[in-house]
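Read-outs throughout are calculated quantities, based only on the coordinates presented, and are distinct from any laboratory measurement. Only a predicted model underlies this, so the values are computations on that prediction, with no experimental measurement involved. Cβ atoms are built from the backbone, for glycine too; each structure is taken alone.
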Structure I
Amino acid sequence: MKKFSLLIASALTIIALDQASKIAIRAKMYLGESISIIDGLFNLWHVKNYGVAFGMGSNAHELIRTIFFLGLPVIACFVLTYLIWRGCKAESKATGLQLAAYTLILGGAVGNLLDRFLFGFVTDFLDFYWNSSHFATFNIADTSISIAAGLLILDFIIESRREYKKLRSS
């Protein structure tokens, strides 16, 4: 269970970094304030996100937002914790990439859930753009979840190639 403890500690670290960064933004920047970090590429921009990724669903009815932005993510966090726990067992076929991804998703999900429970919205502040074209504004929790998605895709590719080679050699 040492592996499980390490992964949960990693998720807790992501949550702590996410919350510390959001606390700093809320304390040091007024809502809507933007600070240019790399002109033409990156700003810190303090915004509230009532939706999910890219602000989707921010205008949905409060009941729908409660079910989909609070209820389902709480269930997902329990499922992810179970997947991490099960994946740490000796007989598990879970890969290291899968466990890392589940850990990143868990940390990111809890980080954003804390905001939703405490404030009713998520604090976003990382704003990348090129000229006048802005990507969605996001936070450390969102970054963690996005990296996890990439790890899961990479794991799928690696495992598919491994299976293909195994089939070819038999």
Structure II
Amino acid sequence: MILSVNGKEYEILKLLGKGKGGYSYLATDGSTKYVLKQIHHEPCDYYQFGNKIEAELNDYKRLKKIGISMPKMLDVDTEQERILKEYIDGDTVYDMVIHDALPEDCLQQVKAMCKLLYPAHTNIDYFPTNFIMQDGILYYVDYECNDYMDEWNFENWGIKYWSKTEEFLKYVEEHS
């Protein structure tokens, strides 16, 4: 399959994942790997969206200003609702938890992110599929962020999915 972003074609190598707002694909231009995100408009019963492409752009700018480690946004095709991102290669925190291979450094780095996010009145989606460790650096590979609320911070919600808790194991069972 070939998808284009502003007229430049990318070969889709595989589906990386489906989120609330879109499908993320591993793509290549023949020499470099990228993530190409195609926004979708499928219903999500627990989250309300406005303009998804605009939200992605605004969230990226917000997180970049805060200083969160994340893939660079390389191009945006607003007409086709596609975003081209830098590809961060590595295992997700989700995969590392499943294989009992989560380095302690991952928890330290996500907590360091929280120290930047909370004073900026911001939460990110702490679900472990949204984080990849590459060369010792933890990256938040999604751009979604929201105004801070205690119930959705890392300590009250995210941490439940960063080890083999009851919540994590239930999620794995329901999505395997």
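Taking FRET efficiency 1/(1 + (r/R0)^6) of positions 22 and 86 (r between Cβ atoms, R0 = 35 Å, to 0.05) for each of I, II, which is largest?
That would be structure II.
From I, II, which structure was mean count of other Cβ atoms within 10 Å over residues 94-101 = 15.0 calculated on?
This figure was derived from II.
Here relative contact order in percent (Cα under 8 Å, 6 or more apart) has been calculated and equals 18, so which of I, II was it run on?
II
Check the numbers for distance in nm of label points 7 Å out along Cα→Cβ at positions 70 and 126 across I, II and tell me which is largest.
Comparing I, II by distance in nm of label points 7 Å out along Cα→Cβ at positions 70 and 126, the maximum is at I.
Say we calculate mean count of other Cβ atoms within 10 Å over residues 30-37 for every structure; which of I, II gives the highest result?
II
Can you spot which of I, II the value 17.6 was calculated from, given it is Kirkwood radius over Cα pairs in Å?
I
Starting from the value -7500: which structure in I, II was helix-only ellipticity at 222 nm (-39500 (n - 2.57) for each DSSP H run of 4 or more, over all residues; to 500) calculated from?
The correct label is II.
Comparing mean count of other Cβ atoms within 10 Å over residues 62-69 across structures I, II, which is largest?
Looking at the calculated values, the largest one is II.
One of I, II was used to calculate distance in nm of label points 7 Å out along Cα→Cβ at positions 14 and 134, giving 1.6; which?
It was calculated from structure II.
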